[in-house]
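*Asks:* Before anything else, here is the set of structures, which you'll find just below.
Please treat every number below as a calculation from the coordinates, not as lab data. If you're wondering where the values come from, they're calculated on a predicted model, not measured in any experiment. Cβ atoms are built from the backbone, for glycine too; each structure is taken alone.
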Structure P
Amino acid sequence: MFINKDSITIDNVSMGQYLLQAKYDYNKLWATDTGRNLAGRMTGTLIGIFPKFTLTFRKLTKAELNIIAPILDSESQTVTYYDPSTNQNETIETYTGDWGYTNKKIVDKLDDSFQCSFIALERRT
């Protein structure tokens, strides 16, 4: 199964219909004992892998933005996504980065797409 934007649900809202693209990152966080020793070998303690999803939303209507904005503004979100490491859907808690949009003509539809990142609160198990 390929990972696709339709596999993402946030706070029980299916995101696929609003998205142009979904970028999946699995960021490693290393402890302070990490680095290269004098022989050049990498050593250290991996604290964990923290999934991050950067979603590119298409031009949304006002009504659609009214659905999405409260999710983006909330302190945390419940995200369900397909994880290729486990070959199944996983559910995690996330927080979001900053977001914004452009509306040049002040009409009922945004002028451009926009992005927002969803970052895991805890490491992937």
Structure Q
Amino acid sequence: MVTNKTHGTFEDILAAASPELRPVCKSLRHQIGLLDKHYVEIVWPAFKIASFGIGPKKMTEHYVYISVQSSYINLGFYHGASLADPSGLLEGAGKKLRHIKIRDGSAARNPAVKALLRRAIANRKRQVNEV
């Protein structure tokens, strides 16, 4: 894992989350780490976002973000509109972005969420390598 020290740390994200949502944040980050051992993490504490990718560039190299909300965690996919989502978990109508509202640990560990993460990582690696 690579972090950018000019921004924040994941601890800032945990501090922004309610005590009930902190384990959700940790679980999602852990899953990302299992699927991409060399992920790059950039944290924007002011926006309560931790972003993950294969490099530091948000829209071209990042594949997913964890965004702290008051009663849930948004697991956002930068290129979610192009992901296969047979379980229908992804929400949103933008050109690229999609997200999932994660409210508890069991939702964070849903195999369909893991499958979306796996697809997002593979797609980003493939797209960047094609350039």
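*Asks:* For the read-out P(r) over Cα pairs in 10 Å bins from 0, in percent, a value of 12, 38, 27, 15, 7, 2, 0 was computed from one structure; give its label from P, Q.
*Replies:* Attributed to the structure labelled P.
*Asks:* From which structure (P, Q) was helix-only ellipticity at 222 nm (-39500 (n - 2.57) for each DSSP H run of 4 or more, over all residues; to 500) calculated, if the value obtained is -11000? If you can, show how the numbers build up before the last one.
*Replies:* Details: P: -3000; Q: -11000.
The structure behind it is Q.
*Asks:* Taking FRET efficiency 1/(1 + (r/R0)^6) of positions 43 and 75 (r between Cβ atoms, R0 = 41 Å, to 0.05) from the coordinates of each of P, Q, which one would give 1.00? Walk me through the intermediate numbers first.
*Replies:* Details: P: 0.65; Q: 1.00.
Attributed to the structure labelled Q.
*Asks:* Follow-up question, since we're still on this one. Who wins on relative contact order in percent (Cα under 8 Å, 6 or more apart) among P, Q, i.e. which is largest?
*Replies:* On the way: P: 27; Q: 23.
Max of relative contact order in percent (Cα under 8 Å, 6 or more apart): P.
*Asks:* Comparing structures P, Q by percent of Cα pairs over 14 Å apart, for residues 67-114 alone, which one has the largest value?
*Replies:* By percent of Cα pairs over 14 Å apart, for residues 67-114 alone, the leading structure of P, Q is P.
*Asks:* Work out which structure the value 1.2 belongs to, where distance in nm of label points 7 Å out along Cα→Cβ at positions 19 and 99 was derived from one of P, Q.
*Replies:* Label of the source structure: P.
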